[in-house]
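Q: Just below sit the structures, each encoded as structure tokens.
Every number in this text was worked out from the coordinates using simple rules, so none of it is lab data. As the structure is a prediction and not an experimental result, all values here were calculated from the model. Cβ atoms are built from the backbone, for glycine too; each structure is taken alone.
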Structure P
Amino acid sequence: MVFRSWSAWLGAIVLIGVCQVGVATGQKRVAMPEIVAHRGASYDAPENTLASVNLAWKRKAPSVEIDVYLSRDKRVVVYHDKTTKRIGGRDREVKDQTLEELRQLDVGSWKSPRYKGEQVPTLEEVLETVPARSRLFIEIKAGVEIVPHVVEILKQWRHTHKRAVVIAFSFDVASSIKKVLPGIPVYWLVNFEKSKQDGSWGPEVDSVIRRTKEAGLDGLNTNYTPLLTRELVARVHAEGLGYYVWTVNDPADARTLREIGIDGITTDRPAWLRQQMRDGG
């Protein structure tokens, strides 16, 4: 190797020295967790709309998370809240409205005038946006009554086994999906809360891990709390389960989660958070 200048030679020596220190101290680069765009790129676009989902894909989010309910006419629609009041301005439950009625709602203007006219999409419409080598996390908000309808849609989608993930707070829903579609990753959403009476955390961790394992689920997807430690993640991994966390928008928290071995992080700002994690080391 020929160096054309003193500065180039010195730079090479410094680089070699840094690499040798890294090897000597046993340092290694920690893998970047899978970044999941919460309801699409929901920091900048109206949540759970095609605009939000497509913006997330445009910004190279590896995965997108959406929420689904069952409409009155048995269509699987993408929406988060139980009622359409907050976003659509109509104080009725999603399950009591037909797809046609839901389509009448403007679910974009609340975010910005530029999104006026955004409609409630169906699961099928969102599935068609998923790029190759990307994944769609489908959070089921309804009860077991929605399961046959979601299953039928996923069976018909040609990319299901490579691009679909199902998540649910309902253990019955999660386990039901897994029984019918064993080849699809299914994660149990768990919200750990600290008791105001005695300071204990619930639900009990051992029980959560045991039930997840017994049901053949693929892992946990929990909120970010002080309960979440390197040791807990290691316990979950030792059982052959994955561990995802929601909803994290602080770069320092995200870096901590990467260091303790979390598999994925759900965030409202996927591109920004990923860049912040890279810039921060």
Structure Q
Amino acid sequence: MSQTVETQGKQSLRVAIHQPNFLPRLKILQKLAYSDLWCILDSVQYCNREWQNRARIVNMHGNNRSFWLSVPVHRPRGLGTLIREVIVDKPYLTGPLVEKTLRHAFRHAPHWTAINDLLSAFKPLLATDNLTRLCVETTCELLRIANRQPTVLLASSLPVTGKASNLIASLCRYLKATTYLADSGARNYLKPAGFEGIEVVWQNWHEPMELCPGISSWRNMAGINYLARVGSEQFAQHLLSGEFAPEPTFQNLVQTPISSEGDQSAN
């Protein structure tokens, strides 16, 4: 899964740094599709009840009920377990159950062929007992629908340490990033210190206008819901329509070194 990155001689390198998510939301897929390199943030503490092992799915039958599709996991070191250490519980049972649940949820989808093709590609990937690998490889299958295959690299494979904003900046410098792709979640912790020489651009995600039974907003819904309802072509168009731009206030502070404040947890 991890690849060697050659950055010498490249004019630019757009880097996304994001934790592995199970069946990511549209805005995350769009950010990864815009990147040249996805640095998988697997070297930080695993957080329960977030996006690493679960996704919001909306049935396409009956009352269009939404539910959490969760991958049961085991944390070998309890609360101190890092994301890279998280193990899928009984993958020989979990994999078939995930596939069966998705097939049942989308069996009446107008674009069932796209879902069926995706689930066929998922089938061997769901057999792994490593949560990071499961998330990354299934995410890459979703990105392939838009013909996007950024280089992927595990943060845990790099000699880089730190917390929150300091960790993100250190990873960018090590990777020789020219551009760092930030999203709205980074506003809580990202600081200018350490990004000298790196352009930080912020995602302006436009939520799809199409609303469907059971879905009043796409913000927290797994991207696979959108694929089932609009098909591969429109799904790919959304992933490829990313808008990123620098924020002058943040970028001006990057040019003027400031003392960093206490770190916060990066998600």
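Q: Given a value of 0.95 for FRET efficiency 1/(1 + (r/R0)^6) of positions 35 and 155 (r between Cβ atoms, R0 = 25 Å, to 0.05), point me to the structure among P, Q it was derived from. Provide the component values of the computation, followed by the final result.
A: Working: P: 0.35; Q: 0.95.
Attributed to the structure labelled Q.
Q: To which of P, Q does the computed value 57, 42, 34 (Cα extents along the principal axes in Å) belong?
A: On the way: P: 73, 47, 42; Q: 57, 42, 34.
Structure of origin is Q.
Q: For which of the structures P, Q does the calculation of mean count of other Cβ atoms within 10 Å over residues 75-82 return 20.8?
A: Structure P accounts for this read-out.
Q: Using the calculated result 28 for relative contact order in percent (Cα under 8 Å, 6 or more apart), pick out the matching structure from P, Q. Walk me through the numbers before you get to the answer.
A: Working: P: 17; Q: 28.
Among P, Q, the structure yielding 28 for relative contact order in percent (Cα under 8 Å, 6 or more apart) is Q.
Q: Which of the displayed structures (P, Q) returns the greatest value of mean count of other Cβ atoms within 10 Å over residues 67-74 on calculation? Write down the numbers at each step before the final one.
A: On the way: P: 19.2; Q: 15.5.
When mean count of other Cβ atoms within 10 Å over residues 67-74 is computed for each of P, Q, structure P gives the biggest number.
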